Every structure is written in C-alpha cells, then in structure tokens.
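The structures come next, written out as structure tokens.
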Structure P
Amino acid sequence: MPDTKPPIRRTGGRSARVQEAVETAALKLLLSGGRIGLTMRAVAQEAGVAETTVYRRWPSTDHLVAAALLRLADADNPIPDTGSLEGDLSELLTQIVDLLSRPEVIRVVRSAAALDGATTVDEARSTFFSNRFAASSVIVERAVDRRELPSTADPYRVIEALVAPAYMRALLGNRTFDDRFIADSVAYTLAGAGAFDTEQPRP
C-alpha cells in the first residue's frame, strides 16, 4: 500500500525546518480529523511554533490545506514495473484505489477539491496531480519501447484515462472499489490507448 508519510527533507536553516514542521503538522491534522480539526492554533501546537509564525507564511487555513496536499503529493508511491503494460496499469490503479479507500486520505483530497480558486490552492492542486502523472509516465514510455503501444501514445492521456474514474468515484460518489472496477478500468484504458495484442505481430 502506498505510504502517505512525507519524506524527510534534509534542508538547512530554521525557515526550512519551520516550513517542514508546519506542513507536516497540517497534513497530520487533516488525516486525523479532516478540515474541521485544522486550525491555526492546532497546527502551531502540533508543529511546536508560535501561532504568529504560521500566520506569517500561511495566512489562511486554505493555504494550510494546500500545503498539506503538497506534502501528500511527495508521498513515496513506487511506480510498478511488472514487465507488461497491463500489469503496470493494474498495479498502479490498485495503489491509487488503496490510497483513495482510506477515509483519512479522502478527507485531505476532498478538502482540497472543495477550496476556492485562490492561486496558491490552484497551484497546489496542479502540483499534486502533475507530480503523479510525471512519475507514472514511465509506464507508458516502457510500453512504447516494448511495442505494446504505438509511438504516438500520450503518457498523460493514458494515465489520466486510467485514474480519472477512481478519483471521480472517490470524490463524487459513495460507490466502493472492487476487482471488477480495476479490471474494467485497465481494459478501457488499453483499448482507448490503442494497445497492441501481444499475441499478434506489431507494426
């Protein structure tokens, strides 16, 4: 299962240490209690800094949610390498489904999705998904090298087609995930991406 613990950043200086402490505290509070438990005072206490220090850099709880989302984006989610495109897509989607099946993670993602259009929030949301798509693009690149996909395959669109239904189901509905959901999502993605039949000669 993907690990949601933020990585240890060995940057120097008090400012960097304060930033890491506050962002880690914000993520911890969101994971444990959702948006309702995220206050400036609670974050300051959890981070071991003055409340004024939090306000100075994160002027609102919206900014703290954005910071927590970036911490979540930094989580260590190993990219599958099963030797086949179908296997990689299935394993990647399984990781994401496992993550989105955890109530505490959904609290963070839903909190971020519900925020207004402030620049900081938009940038955080963009970074959250961009990091994941960028890391996952190697799956498509390997498939092209193995001639499982045509050279025109767009990594972003392939991964987007795979994971979008999972995020939509997690954010907008109350339907659960099962093996059929994963199998169908992978099959639809392969068909849409123009995957070659591995048993047939490829152009």
Structure Q
Amino acid sequence: MAALTAPVGEKLQQKATAGPLLEGKDISVTFGRGAEAFDAVRAASVTVHSGEAVGIVGESGSGKTTLARALVGLQRPSAGEVRLEGRSIFSAGIEQRMPRSERWKTQMIFQDPYSSLNPRMRVWQAVAEAVQVWKSLPGAEARVEALRLLNAMGISDDQARQFPNSLSGGQRQRVSVARALAPDPKVLIADEPTSSIDQSAQAQLLYLLRRLQ
C-alpha cells in the first residue's frame, strides 16, 4: 500500500506545508466484542508530508487495508486519531464523520478495480459521476473533465465509451485512478493497486503514479 500526496492538475500540483499533511496517530481497529474481539490494526502511526510517497509493508491479513480505510475515513478507529493539515478529522470514541469539506482531500484506489466500478456505467460516466459529486460541474463540463483525466491515465476516448468489463485489468485500474483524482485530492492512498493485474500493466501503472507525484 502506498500514499501519494498533492492534487492533480496537468500533473499533480505540490504545495509546501509547514508540518505533516496526513497523520495517523496510534491507530487501532478492533473487530468483534469480548472473547471474539481481535485487533486488525494495533497502535499504528503514519506520517505523510506533501510531495512524499510512503509505503506500508506487511503480510497478507496484517491490517494494511484496514489502516488505509481508517486514514481516509472509511473505517472508524477503535483508538487513535487522524489529522489532516494539522487538524483532527477523526478520533476514536467521538461519534463523527469526516466533514464533506475535508473528504475530497484524501482519496483511495482500491485493490480490485472491477469491484470499485459500476458495470452498468460506461467508463467516462463513472469518472464524470465523481467529477459532478466533487466539483458540481454540469453534465457536459463533467464529461470533458472526465475524458481529460482518463486521457492523462492513458485511456483513449474510444476506451472511455466502453463498459468496464471490456477493458483489461490494468486499464480498469487506471480508470479507478482517474476517478480517485476527480476532486484534485491532496493525498492519494493506493491499496495494493498492482496485485490483481499482470506484470506489464503493473509497470505502466507504477509509471503513471510516479508521474503524478
């Protein structure tokens, strides 16, 4: 799993910040109760600065995905705190959701690209939907922006008109990246994005992610 920081422009723009951009402090996530309880993540801390790529390494089942979900606000931590640009956005024991005004800043690329895309939507529609949600652009402008993001990820206009099941695994993962970039996030968290695609597609995706940084 890796976290890439800075928003997208023609390339991802980078802003200098005085302190860490994203911090996870002593994050623990416990599932179950009583004798059935187990720690998926125990007291993990992560610090990411602007322009920095951070890798989290561990065996399968060691809690990498759960930690990533906690950092983007998709999983409530049992203990610890998540801070973005120095502000607390998620703390254990406090009934809160990440404010919408903050949610666009951290986006996630999931391990399985097919499960994260609507099979009934054409590729450009899936990305345009995200553009409309985050930027409130009208339909025509959202489509133009979606195609721009897809083209930047190496997806042609012809491919953008297809449904996800018509694309290869590597192409679908690039669509997922384009969708995650829709709100111009400051932090992009990738959950083993190359694990379900072939070696050639892995190299292409890693090259694109490096370019974005």
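FYI, it's all coordinate maths here, none of it is from the lab. All values reported here derive from a predicted model rather than from experimental measurement. Cβ atoms are built from the backbone, for glycine too; each structure is taken alone.
Taking -9500 as the value of helix-only ellipticity at 222 nm (-39500 (n - 2.57) for each DSSP H run of 4 or more, over all residues; to 500) derived from one of the structures shown (P, Q), identify that structure.
Numbers: P: -22000; Q: -9500.
Only one of P, Q returns -9500 for helix-only ellipticity at 222 nm (-39500 (n - 2.57) for each DSSP H run of 4 or more, over all residues; to 500), namely Q.
Here distance in nm of label points 7 Å out along Cα→Cβ at positions 156 and 180 has been calculated and equals 2.6, so which of P, Q was it run on?
Numbers: P: 3.4; Q: 2.6.
Only one of P, Q returns 2.6 for distance in nm of label points 7 Å out along Cα→Cβ at positions 156 and 180, namely Q.
Could you figure out which one of P, Q the value 5.0 for distance in nm of label points 7 Å out along Cα→Cβ at positions 60 and 84 was computed from? Matching structure: P. Thinking of P, Q, which structure, once relative contact order in percent (Cα under 8 Å, 6 or more apart) is computed, gives back 22? Computing relative contact order in percent (Cα under 8 Å, 6 or more apart) on every structure in P, Q gives 22 only for P. Given a computed value of 52, 35, 28 for Cα extents along the principal axes in Å, which structure among P, Q does it belong to? The read-out comes from structure Q. When distance in nm of label points 7 Å out along Cα→Cβ at positions 20 and 52 is calculated for each of structures P, Q, structure P comes out greatest.
For FRET efficiency 1/(1 + (r/R0)^6) of positions 68 and 140 (r between Cβ atoms, R0 = 35 Å, to 0.05), find whichever of P, Q sits highest and give me its label.
On the way: P: 0.75; Q: 0.50.
Evaluating FRET efficiency 1/(1 + (r/R0)^6) of positions 68 and 140 (r between Cβ atoms, R0 = 35 Å, to 0.05) on every structure, the highest lands on P.
P, Q: which one has Cα extents along the principal axes in Å, for residues 108-171 alone, as calculated, at 43, 24, 16? It must be structure P, since only it matches.
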